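Next up, some structures in structure tokens.
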Structure 1
Amino acid sequence: MNIRQNDPKLKKEIQKFGCYLLCLHYYISKFKTLEFTIFDINDNYHKFINLGYIKSNCFILNPCKIFNYYGI
């Protein structure tokens, strides 16, 4: 995964506060041999907010549930 936090295609909230969220995506990609795109990360941002795993400012409420979402 070679996505930088300052990529303008990422949601503004991820660009500003998303370092932990991007780190979780990185580790998931390594454990599950997945390749996340910017679209995937932006989509997961909304998905994880709706599931109650993160706040809109990218504060991670439950990293274990994010890992569990991917079967880790």
Structure 2
Amino acid sequence: LSRYAAFPLLHVDTGWKFREMYEFRDRTAKAYGCELLVHKNPEGVAMGINPFVHGSAKHTDIMKTEGLKQALNKYG
């Protein structure tokens, strides 16, 4: 995979994945020699945004959509 990926892999992390998913992500990136960028929306984390208290629409907007925009601005 690393010989085909001309750019790093990006994971926009909401903090709501199973531990095994994070382990798989890290193991797979390492096995294929891929650079892995992980970004979590710090404002969303500071506000304690989660899908149960704030609803899935707000959680998705703040942690996924805004998180992706932040990551693209940060990493290009």
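No lab work stands behind these numbers, since they all come straight from the coordinates. Bear in mind that the values here come from a model prediction, so they are computed numbers and not experimental data. Cβ atoms are built from the backbone, for glycine too; each structure is taken alone.
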Source structure (of 1, 2) for helix-only ellipticity at 222 nm (-39500 (n - 2.57) for each DSSP H run of 4 or more, over all residues; to 500), computed value -11500: 2
For structures 1, 2, which has the highest computed value of distance in nm of label points 7 Å out along Cα→Cβ at positions 8 and 40? 1
From the coordinates of one of 1, 2, Rg/Rh (Cα atoms, Kirkwood Rh) came out at 1.02; that one is structure 2
